[in-house]
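Below, each structure is written out as structure tokens.
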Structure 1
Amino acid sequence: MKSKIFISTTILVFLFGSTNAFSQQHVVSYDLSKLLSAHLLSISNREATVLPGHEKNGIMLSAKDDDGVAWINGITFTNGIIELDIRGKNVDQQSFLGVAFHLVDAKTLDAVYFRPFNFLSADSVHRIHMVQYVSHPQYPWFVLRDKFNAQYEKEITSPPDPNQWFHVRIEVQYPQITVFINGRKTPCLSVKQLNDRKSGKLGLWVGNGSGGAFANLKVTFLK
């Protein structure tokens, strides 16, 4: 696995990334627009386009029924830190977006995602549904909400503007997952993974009926 990560990150760094390989980690920044143009993204159940004007050198995933995912070809993610900027919209039930990791295929994955349409909700129940962890296929959101209410989804204190970019940092140290936004020191979600998958593909995830914008992806691969 070590050699696979090194080779893959070297190729992607050549294609407009950056790396620091002089410690116990590889840090790689991905230009999503160039990865898309170079056909280095595999996309399931969505169309991907470069953002107008090459905004943030990011990409947009289209809205469509059922979930969609776009993963980066040629890399394996085990433990590490995933950082990126995402932008949804304040439209009820039309903005579910985040990151998929330890991905086997489009139906078998872990994901952390956000519901921006709940960020400004006056409803106390909706407010605790701002950020969510899922483990597909065994533990989709509705199973977790039924069996473990409010454990795998949380409210975000002082949530960001639902129509604007916000920064996400996801720390994965199996089985622990810790999520932060906008450089804050206090996590908005801290959970343990609900499966024994310790590595897999890494990608961008959108839920049923949703699209979203993604940019400035940086991944720290920890040994």
Structure 2
Amino acid sequence: RFKRELLITARFDGTGTAADLRQLPLVVSYPGSAGKVVEKRNTDGDGQARTLVQRIQLDAINPEVVVRLDMEALVPEDLDNGLAAPLVASLNTPERRVPIDVTMPRVHMQSLEKNFGEAISDGGAALALREELSTKGFRFVDREQDADLLMLVNANTREGGSSNGFYTAYLDISFSFRDRRSREVIYEGGRQGVKGVQLNFTKAGLEAYKKAVQEVRRELAPAMMDAIM
């Protein structure tokens, strides 16, 4: 997944003196893909805390990480809540906001799509997948060495029989994403047996590809984005 570690440092700067704030309770929040992410952290002996920013909401307007002092955690447990709550609410809570600069990954795609063993250049699922991911901000590059991710698409059709002048074909499609540097598989998936029916096997295979394109746009691309980001 694409993620970034955020290092938080808490220091008190007085008149000519500075000190690390140890064991300071903090609340970290940012817009996540499944809703607002809220995490609690405490600074260590050096006045530092770390958090991992990941799975952010990609369509958020001006996304940012908000780090604030956890005022409630500073209230002693034996203090009456009826007194503590209004007191805490009346205080200005120190916070720091850090903009999230979202840079989508660069992708180099290789595809091998066939219809009964014959390569096809138009009407394949790879083009639809590329178009769908491009609308989400993925950047496709021609050279492998320029990419962050390597995408491989393989697809072929097979005969499914015929009846009453109609022919059935099944499409099997698979795809994978790898980190170019580590070669680690980040995501892999596909569909088996996407059905197409037409007046001959060749047309039935192309019909299966059309159905696969619909599934790519509706299900596969969103699932892929969720897994990667």
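None of the figures in this text is laboratory data; all of them are computed from the coordinates on show. Please read these numbers as outputs of a predicted model, since none were measured by experiment. Cβ atoms are built from the backbone, for glycine too; each structure is taken alone.
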| field | Identity of the structure behind 1.21 (criterion: Rg/Rh (Cα atoms, Kirkwood Rh), calculated), options 1, 2 | value | 2
| query | With distance in nm of label points 7 Å out along Cα→Cβ at positions 168 and 192 derived from the coordinates and found to be 2.4, which of 1, 2 does the value describe? | reply | 1
| field | Structure responsible for 0.80, with FRET efficiency 1/(1 + (r/R0)^6) of positions 64 and 128 (r between Cβ atoms, R0 = 35 Å, to 0.05) calculated and labels 1, 2 on offer | value | 1
| field | Label whose coordinates, when helix-only ellipticity at 222 nm (-39500 (n - 2.57) for each DSSP H run of 4 or more, over all residues; to 500) is calculated, return -3500 (choices 1, 2) | value | 1
| query | Here distance in nm of label points 7 Å out along Cα→Cβ at positions 48 and 184 has been calculated and equals 2.2, so which of 1, 2 was it run on? | reply | 2
| remark: Comparing 1, 2 on mean count of other Cβ atoms within 10 Å over residues 144-151, the highest sits with 2
| request: Tell me which of 1, 2 gives 15 when you compute relative contact order in percent (Cα under 8 Å, 6 or more apart). | output: 2
